[in-house]
Every structure is written in C-alpha cells, then in structure tokens.
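Participant: Below are structures written as structure tokens.
Values quoted throughout were computed directly from the atomic coordinates according to the rules given, and no laboratory measurement underlies them. Since this is a predicted model, take the numbers as computed values, not measurements. Cβ atoms are built from the backbone, for glycine too; each structure is taken alone.
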Structure I
Amino acid sequence: MELPIPHRFGPKEICRRLNLSHRQLDYWVLIGVVRPILEPHGKKVFKKFTDQDFYFLREVKALTDEGFIVSKAAEKVRENWSRRMESHGKEGTAE
C-alpha cells in the first residue's frame, strides 16, 4: 500500500483559503508562527506549506479573528496540539 503524497500549498493558495493577505502571511512567517519549506527552482526559491501548516494557520487565524494577537494565538494552538498529542499517546498505554 502506498502512502499518500502530502499536499503542499503555495502562499497564494494559503491566503485564498484562509482569507489572509500576503502581507499578513509574510509577517507570520517572519515572526516564526510557521516555517514554510523552501523549494529552489533555478535561481528562485518558492515557499511551500504542508497540510499541517495549513491546519495550524487555520486555527491561528480563527483565534486572531476572535481578538487574540497572533503570537498568543500561535502559542495557544501549539499548547492545544501538544495536549492532543499527549492524550493520543496515553490512549494506547495501560494504567
């Protein structure tokens, strides 16, 4: 069985799907909210975002729409994701 190929989004698609401006996405990358994959093509380098980046940014965007500042929104999403990962790890262990 073959594993699915992960989808990669360009900045334009991320902005369209999340209703972000390119400037907003560039700022979020600059301050480290998300780190895109850099794909060189000749003399140019293109930013690509993974499915995980997309879902992470979607949650951050929802919190900023509720009034959170972006750094606090990203922190909250990271904490929530960490808790989810920890709870998934505990499901398979005997207590």
Structure II
Amino acid sequence: MFCYQCQETAKGQGCTVKGVCGKEAVVAGYQDVLIYILKGIAVLAEKVKEKGDVDGKYTEYIKRALFTTITNANFDNAKIKVFINEGIALKKE
C-alpha cells in the first residue's frame, strides 16, 4: 500500500502499510484510479467549455466524486467503484 492522500501521514511522506486513518490498501488504490479519471474528465470539461457548451454534468460529477476522496470521508469500495464507472461512462460520451 502507498497512500499520500492526507496530512495524517507519518512525516508527511505517505502511509506504506496501512493508513493512519484506518484506510485499507484497496481503498487507496480505488481512490487513486478515481483521481486519475477525474483529471481526464476535467480536461474534457475544459474542452467542452471552450466550445461554448456549459453543460454542468461534468462539473457536478467532479464535485461529487472529489468529495468522496477527502480524508476519512468514504472508505466504501462499492461507492468509489460507482464513481469510477460513472466517470468512465462520461468520458465515452
């Protein structure tokens, strides 16, 4: 496991065995995948905005999905996977 997602990490360098917060390795992995997807959707949202389309579905998704990754807020693998799948579907549109 490697997790660098919060300020609770020992010496600010990241947790390597188990999160100080109690997060398991699989959750940290899913959150990393979700952040990767969010970065791609943010790029798409900018391109859509440049074309004059101001559809809020991208920004709304980004806000909801980012919130699920904040420190100690959500360690539910199933919910994180829902956001991952939703992001993949948005990218395919």
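Participant: With distance in nm of label points 7 Å out along Cα→Cβ at positions 35 and 51 derived from the coordinates and found to be 2.2, which of I, II does the value describe?
Facilitator: It traces back to I.
Participant: Rank structures I, II by relative contact order in percent (Cα under 8 Å, 6 or more apart) and report only the one at the top, that is, the highest.
Facilitator: Greatest value across I, II: structure II.
Participant: Identify the structure, out of I, II, from whose coordinates Rg and Dmax of the Cα atoms in Å was calculated to give 15.8, 55.
Facilitator: I
Participant: Identify the structure, out of I, II, from whose coordinates distance in nm of label points 7 Å out along Cα→Cβ at positions 19 and 83 was calculated to give 2.6.
Facilitator: Label of the originating structure: I.
Participant: Between I, II, which one scores greatest on distance in nm of label points 7 Å out along Cα→Cβ at positions 27 and 75?
Facilitator: I
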